[in-house]
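Take a look at these structures.
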Structure P
Amino acid sequence: MNWQPSASLQALHARAELLANIRSFFAERDVLEVDTPIVAARGVTDPHLSNVTVKLCGDGLSQSEYFLQTSPEYAMKRLLAAGSGSIYQIAKVIRNDEVGPQHNPEFTMLEWYRLGFDEYQLMDEIDQLMCSLLGCKASKRVTYQEAFLTVTGCDPFTAQGIESLRSWLVERDLGDWVKDEPDPDTLLYLAMTHYIEPTLGQTEPTFIYNFPASQSALARIHSDDPRVARRFELYIDGVELANGFYELTDAMQQAQRFAADNSIRMKQGKPRALEDERLVAALQAGLPDCAGVALGLDRLLMLKLGVSQISDVLAFPIDRA
């Protein structure tokens, strides 16, 4: 039995320095650090995520099953609606997901929300943070559509483009997976993760923005094109590091998107997820105009130290927990 940490002492010191520098960055900008629960009464409806559940049996509980949070987003938005102003959090989160070189079920997320920002202003601030922490070049920005056209030659926003993408994938090593796949988003996801992501951020950090609306349940829809949502992701060296939105503030739209998520989950044979009524109530009370982003701190530290295994930056990954 190996009881020792998998991360070196150098990595542990680097993590402490990284956290201190992040806190200094936000203090200079008067962004408030907050703390929200990792155990909550509701999880997420996102068909691509799965909450770990826990059973609690103490007196006075309103329910017996609770959910370990995949992100502090819902609780942070409730703070925003309560008048917190711009906020950030360094949070432990849990996802019932794979274990691999870049994945551990428990990991550390930096999430922040900036009042009065749109997605472009938030990308500017992320750029400033990355240059401060990594000493990297300024980023470039590429639309989701441009990224697909460059790598696959297929337009992700047209029916003809989706069928062309299916043929393109069949010609490659994903053929058996996609030839009868009815869901366009699955085809797009496979093309993105297997062929497009590895090309991104190889010479400078790269933002991909204007994602399909069907992949952006928490982002505003673009007023000029209803197929497009105001969502972005940041890539460095082919690694997805951050996922951000110009945040949806309409409570009715949010409730409709929760219901749409559950419809997809049931089609996929997954159980219906309880929808977060407290988040909807907060939106009804009034979520300020804002943009928000979640950034994987463990992956950021991996990039800073030049290591390829997430276990190299965690004291105790899941196989040593």
Structure Q
Amino acid sequence: MPRIIFFNTGWMDSYAGNHRNLDPITGGGAHTREQGWGGEIFNFKPYRGRYYGYVRTTHGGAIRLERLGAARADDRIEGVTVVWTAPRPAKEGGGSYIVGWYKNATLFRTEQPRPANSRHLWQDHLMEFYATAAAADVVLLSRDSRLFSVPRSKSKSMGQSNVWYADDEANVDFVQQVQAYIARGGILSPPATQKKGQSPRQPDVLKRIAIEQKAIETTWDYYQKQGYDIESVEAAKVGWDLTATNGRVRLKLEVKGLSGTAIAAELTANEYSCLLADSPNYRVCIVTNALTKPLLHIFSYSRTIDLWISEEGLELSFEKVTSARVFAG
């Protein structure tokens, strides 16, 4: 069996701390519910080219390195793939998913203190770690790219523990699927069902339509590459442009295209009402430089801070406008 271990933690976007309460942690057990933080909140914040990852073990127990091939006297083992999982919020579909991984990691039997000058502090607590890896071997998936489901039933697979060694013969196929997924950089195999509805790849000579078309194409390609089944609902005027589905995750994508770099767009009354009605699963996808070098900005809603935030940390502001029809005679 390969040297691979699964660590389950709370759900965050960046795992780089919770500066200004912009990235609160959810799930992860009683400690995070009661305290509002956990040792994993810095799992993907680098320090001098390395990452340091924490998992809350049962009753603070040790990692059983011998199950990965180490001797019982060893305090660490190298060359381990650490797969990080977390529970997706229920309003976004629920379930547990892979959120990232450390390859070629050094795994310790007991908690280790982080480097003293790393500034990985929370409420005067210096975080500890069990695994460390070089930056080149670390991947954190974006929120909408977290699509590899990890079963958590008590009778099989990961169960309810935060630490899973996956060293039983019954788990060979699953582990191989995870390894292939990691080798592809977190891209799932193409979905069984392909495009529904009309393909968005229809050329148009008008610049405005060309910008909109390129924005749809860019967004479509991004989510399809992640493993979503995409359906165009533009013609139906339902309040968003594309529906992206993968298992229990169903996202409503409203797409806006811009020719320049400034992020500013308009939502119709229907689009805005749909955004408010299902904020956890609605995405505002704005493509800038659509006709030259398309750049996709995906904004999702954080209920904790009541803001729409992009994956690069931009905040989306809303300005309500009214209109009127005027006529004479």
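Once distance in nm of label points 7 Å out along Cα→Cβ at positions 42 and 58 is calculated for all of P, Q, which comes out largest?
Details: P: 2.3; Q: 2.9.
That would be structure Q.
Related question: So relative contact order in percent (Cα under 8 Å, 6 or more apart), computed for just one structure, reads 13; which one of P, Q is that? Mind dumping the intermediate values first?
Working: P: 25; Q: 13.
This figure was derived from Q.
Suppose you compute log10 I(q)/I(0) by the Debye sum over Cα atoms at q = 0.15, 0.20, 0.24, 0.25 Å⁻¹, for residues 26-89 alone for every structure in P, Q: which one lands on -0.64, -1.01, -1.19, -1.22?
Details: P: -0.59, -0.86, -1.01, -1.04; Q: -0.64, -1.01, -1.19, -1.22.
Going through each structure in turn, the value belongs to Q.
So if we calculate percent of Cα pairs over 38 Å apart for every structure here (P, Q), which label has the highest result?
Values: P: 13; Q: 23.
Across P, Q, percent of Cα pairs over 38 Å apart peaks for Q.
Kindly point out which one of P, Q the value 1.00 was derived from, the read-out being FRET efficiency 1/(1 + (r/R0)^6) of positions 130 and 162 (r between Cβ atoms, R0 = 25 Å, to 0.05).
Here the read-out was taken from Q.
Let me ask something else about it. Suppose you compute helix-only ellipticity at 222 nm (-39500 (n - 2.57) for each DSSP H run of 4 or more, over all residues; to 500) for every structure in P, Q: which one lands on -4500? Walk me through the numbers on the way to the answer.
On the way: P: -10500; Q: -4500.
Of the options listed, only Q reproduces it.
None of the figures in this text is laboratory data; all of them are computed from the coordinates on show. Since this is a predicted model, take the numbers as computed values, not measurements. Cβ atoms are built from the backbone, for glycine too; each structure is taken alone.
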